[in-house]
Structure 1
Amino acid sequence: MGQPTVLVVRPDGRFSDVLRKNGCEVINLELITTEEVSDLSELDAAIHRIDLYDGIFLTSPVAAEIFLSHLKSESRSFEGKVYVLGKRIKTALEGSGLNVVSNAAANTAEELINAFDRAEFAGKDLLFIRGDLSVRTIPLLLGDIARVDELVVYKTIETAPENSVIENVTGRLNAGGIGWGCFFSPSGVDSFMTHFGGSEVDRVRAAAIGETTAKRAENAGLDVVFVSKRANEEDFAAGFAAYIKNIE
């Protein structure tokens, strides 16, 4: 078999490096990015009354970074539990002095919540800090037993690749020159289909970082062949590299 060609729907980085080291040709294509919302006064106000909350949920590395930055800038501390999803957020909060709580087996917010007895959250005041497109699993699952405030601190926006890049990828898709597409979020899937939905995308086998992204890809008509067992970049890269090495 020839060298596998993989379209990675994110900027170049460690994920792509792992694939290259395992013999793949990698095409990086950034289709979405994030930026802070223009007005974070609600976040600052929440931080000033942070002691009123029993727990905080952080399921996005971007949200965690913004929260920690503002907590430090306001010289505030938080004594309650900070429930986090994923190794990346847990690592980012190391040394912060926060009481970080996680579950290594949890890949989704639902799995994180289900790792605890419901008494953990019953009657509590909770704060969910998120992006504009975050799945609202936490308030949906806990809203009947706890008060859950939500704060949107960043938004996801589509980038605009140069026409020459779009034309190159489209040509390779139509010629069957791209065997795989790697997706890291539902919004990444949506943007990919916006740009290339009219191409021969049915020739591309899709790999997804987690079940939520995989479901969006399947609903978009993509052939999802690989879903990472752990929803983080490191495990996704290692697992996918091993998978394609066995089948290519």
Structure 2
Amino acid sequence: MSDLLLKINGLSASYGDEDIIKDVSFGMLPGEIVCIVGESGSGKSTLVKAIHGMSDLQITGGNIVFEGTDLATLPSKVRRKLMGNGIGLIPQDPGASFNPIRKLDVQFKESLAGHDMPYDEDKIDKMLKTIGLADGKTVLKNRPFELSGGMNQRIAIAAAMMFEPRLLLCDEATSALDVTTAGAVVEELLKIRESNGTSILLVTHHLGIAKKMADNIGIMKNGRLIEYGSVDKIFESPENEYTRNLIRDVPRLKKKK
């Protein structure tokens, strides 16, 4: 399908001698949300790292094609530039995005400068408002350690979205949050897709989040994608016994008040 935004072809990757993900294949359309679900150690976060081009990870098989270009063929400088404007990342721990003791506005300025973009405080304030932070300009004067985990996670979303990526990678973006805050962050991600047409690839151990967000769901186990399909197919007629076991006790998210 030539209109795919992202195509993963037989991807395998390792941190050393043993592959952590093995022969993974799927595709994403523009504006689509795909959730990859699996237990800790299943390889789902490694998949995100492979797409984002983390330096400690070695691709041992297959390829990653974004907007028709094999990412492995890009010079490192071009690929780094793409990671932001083309592909954004929200890490599992927002602390990985920020220096905890430096003011957020300074960190935003540095990130934008690295992509030759101006610091537009009004634009960032507007983005923060869309994800539920009413007084963004004041928030930006804070240091991350002065804010709650939920606020830092929302700011991490804003930090990724200010580059207007076509694809947003979310590595367990709600795992460190309480249920109510996780539900609010999910709502904000859905709004981003609705308003910007952003494709979202979210990895999670929480099948309830996948049911609420996804167009398609992939189930990972032991580094392999063992089942893939629409939300209705996965929940109504799963083919794999492992998937059926996951579905038996799906926790529910609390709705944002």
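Please treat every number below as a calculation from the coordinates, not as lab data. Predicted model only: the values in this text are computed from it and were never measured. Cβ atoms are built from the backbone, for glycine too; each structure is taken alone.
Between 1, 2, which one scores greatest on FRET efficiency 1/(1 + (r/R0)^6) of positions 120 and 152 (r between Cβ atoms, R0 = 25 Å, to 0.05)?
2
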One of 1, 2 was used to calculate mean count of other Cβ atoms within 10 Å over residues 40-47, giving 20.9; which? 2
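Matching task: 1.10 is the computed value of Cα Rg over 2.2 N^0.38 Å. Pick the structure from 1, 2.
Working: 1: 1.10; 2: 0.99.
It traces back to 1.
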Read-out relative contact order in percent (Cα under 8 Å, 6 or more apart), computed value 27, structure in 1, 2: 2
Quick check for you: by FRET efficiency 1/(1 + (r/R0)^6) of positions 64 and 104 (r between Cβ atoms, R0 = 35 Å, to 0.05), which of 1, 2 is greatest? 1
